[in-house]
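Multiple structures follow.
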Structure 1
């Protein structure tokens, strides 16, 4: 075992910054990462045991204990629950005779819960040994379990259980892309390589100016002007890097999964254009671990583009235009979608956000100037170079130019990806997605806003309601507090990096207060507490996760206050929610003693 571990480490040149890859390969080889393995890693890379341990224990998909020959990770997101996740989970437990969170008796199969895996348009979904199974039913579960017991490879199960509409035989998963509306930008006609050839006849500054003139803003949610970010990076000294943020961890988002599958060459070409503008020699795609099923496919496309001289050395015959791309996988951590946390993870560390300033464009990857753009943003740059800034800025509005990819899921007939012009009204999107009797729409995932029917006339735009892309539709038969808000708060508690005390502690306090209300012990003052604590979260945490972690409660309290007040005891001003008699009785029962109250 030690020899295998050393071979894995040598594969990455004993480089401590490749710790994520080292841990991932060891996990895949042995099904766990033992203390002895940690010692070998530390010795061979020059890291301390503590450094290795803190990275190992930070990510959901690394484990110090065996997870099983078959590790089943079943999504427990809001949409998964809407689509029948409970019945699927029950089927797994009954077929295997063990509960989720455990390794089954024979040690062969493990059942685990996991957050949204980017499959909200085809739930319930699970990952088994890096292969994705979608649209699960109890009947499909029986077939999967039977084949696991027979010792079949997971990729062989796909042929029996079902197939996806993927664009390459190298993608062996039950994943459908569900493109509902293509739009005039990303999915329009495209000649591979035309844009990167065009920029070789321009100066780097001219490329930056063209992107600035288009008024393209980042498509990850924050909306920072892309050209301005590139300009700031160019003004910083030192080797520069371009990072593509393909972490896409916001529950309800899956648009970048579709781009990666359908348009990988567009993405790689966009990164090459950014590299030319920044004079960067190396690029990293930080891809969420849930999308590892795309690994062989994406690496094959990279090789194809190198062969076509669209990557590598002297790209398109331009002397000195050298650029390489490598794929860095995450291992299950929502916070790594934040750009500085992503950089920390790419360096082999815990995905904790950095204090700013300095900003990544000044001091990012390995302490060097780094631009981090998401998949959709980088792909859009290619079309801007091909068609011109004026063409792009004519679409959308003044503050929100161009188009936006939206991931639509939940209570609708046509879940999938929609390319819309910025400025579309919520009610128009609901109509084309096939909805009726809608109670609420969650825009931007848990960190976004939840609106009711009175606000469906509002628009998707930076001027009104911006979004990174997630739209979750909630029908009138749902209990928005129990079915949605509780799930989202549990998600934020689980995904906090723990660095900031308010994010680590107040999220738990708010979740407990919410449960107190649900249990029938709430008073009106509890609602005031939730609002007050939520406001403190926005100012006391250093990253977007912590600052928006209270949003599931705050935005539903603002727009659906009557749902909360219906659970409140109007006749009481004070209720701790603590039942002393029951607590004493439980304690006495545990020690076999008669209570004396």
Structure 2
């Protein structure tokens, strides 16, 4: 098989093509090797390559076979280990704890190419293959499990993944600056045990860092829900990278020591990452398509970070609250590179980030930002210090549209409609050029009580947005629709709440094709509430849907328009004592809007006068 030097080595033959006898760093990942900046392992490996290090990537190795980890020999410095772009347990199991039969990050979408708790399994395999080699763990699985945490699949509190994996050091967050400093220091001859103070890292240590805050220990949080809530609240207060202090947590007689988060990357630093020589392709050794690549192959990441602070989302805990935006020049240069690929047909499938309309936004008050402890800049109200204007985002989209080889640009990333009320120009740009007839937004719930638990805006703001969207689409002469994303089974949501949500959808002629069952993933506020049954900030006790039946009935109510959901809906209405609304939910006629009804009455009056 013919291999190109453009890809980083994956075996001894490819190392020899570069005249390498030894690697400096071996990356081990649970994903297939796709040389694209959307994949963390590839981005970090390219970054080390740019610093002059010899880097190889071992993708989806057989964790039961020690020889599979030796194909490129022992690296000189360390092995960097990641489960991949998803937590391996989320990757393997549905919200109902049923095994998934596909894996979007594997050639052919085949499931089972990575182990459960991949970080732990891969670290053990590396330690078995290379005695004494430093092992560094990172990626989202390590990042969100760095403290003692509730694990949905075991239904118990587990220890820090650093303790369970026995790795030497953990990198959390996006990790570029931490990885660069660590690699250079190891290359300069420092021992791994001497490296203790790097931002965005966690270690097991004997010494307590100066000024460190002590969290309740593993033994306490694993047996007492109120103590777990207290731990979560303390963690939330130390998320600001400018003011966060070191945190320590005892696990038996071992001390987990977690340094403050890494500082956000500046524009030039972020631009450098995306200017690295990616091929933007899967490794040529693969013969089957990789679903995750097919989805993002023609997409552009314009920024990272999210200041939304949704209760069910852990993006802020991984990427940070600060929006880190690339320059227009960097984005346009990447588009030029993409346009040169033979299979590019002129369509960009996405330009965005965790939330598309946050590009170019941030805090207008640097002093306030450095001391801020808000988990969200949007909830419960929009922060007065938040810069919400859309000038940079609009200018970027217009410049991309002016490129000769670009025919269509879609914005498929999430949109915060509570921000769009301040972004009229961006709103018009989306409707006229970038949504292909359907705009996906995520109210998650139209129950004001549940939305508050989710840290999302309530029904009024979504209704205002929906009416504005429909009116503006009519004014533009466009037939377009809203696709709402909703969550069923979220902590705090009752069957009664979900009946009201279903009635709202019916009244506003909204139909959802897919419903997200709430999955308690490590690190999120909603998972904390799921485990403890209380909001850790208010202390309020909340209902938590736990039985398979209640979860099924909640989901069915959101799918009120589907005939197969009718038996479950009738059961839910009976339980709630709301049989009176059954006819309304099952009425196939679209409800008349007040505007249309008034128009028809006016027309009848005019005809009667003739």
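Thinking only about FRET efficiency 1/(1 + (r/R0)^6) of positions 137 and 409 (r between Cβ atoms, R0 = 30 Å, to 0.05), which of 1, 2 has the largest value?
Largest value of FRET efficiency 1/(1 + (r/R0)^6) of positions 137 and 409 (r between Cβ atoms, R0 = 30 Å, to 0.05): 1.
Identify the structure, out of 1, 2, from whose coordinates distance in nm of label points 7 Å out along Cα→Cβ at positions 329 and 449 was calculated to give 3.8.
Structure 1 accounts for this read-out.
Determine which structure produced the value -10000 for helix-only ellipticity at 222 nm (-39500 (n - 2.57) for each DSSP H run of 4 or more, over all residues; to 500), calculated from the coordinates; the candidates are 1, 2.
Corresponding structure: 2.
Hey, distance in nm of label points 7 Å out along Cα→Cβ at positions 113 and 481 derived from one of 1, 2 reads 2.0; which structure?
Computed on structure 1.
For distance in nm of label points 7 Å out along Cα→Cβ at positions 17 and 305, the calculated result is 3.9, so let me know which of 1, 2 that is.
2
Computing FRET efficiency 1/(1 + (r/R0)^6) of positions 57 and 521 (r between Cβ atoms, R0 = 35 Å, to 0.05) for each of 1, 2, which one ends up highest?
By FRET efficiency 1/(1 + (r/R0)^6) of positions 57 and 521 (r between Cβ atoms, R0 = 35 Å, to 0.05), the leading structure of 1, 2 is 2.
Check the numbers for distance in nm of label points 7 Å out along Cα→Cβ at positions 65 and 81 across 1, 2 and tell me which is largest.
1
Mean count of other Cβ atoms within 10 Å over residues 73-80 was computed and gave 20.6; which structure, 1, 2, did it come from?
Attributed to the structure labelled 2.
Only the coordinates and a few stated rules stand behind these numbers; no lab work does. Since the model is a prediction, treat every value here as computed from it, not as a measurement. Cβ atoms are built from the backbone, for glycine too; each structure is taken alone.
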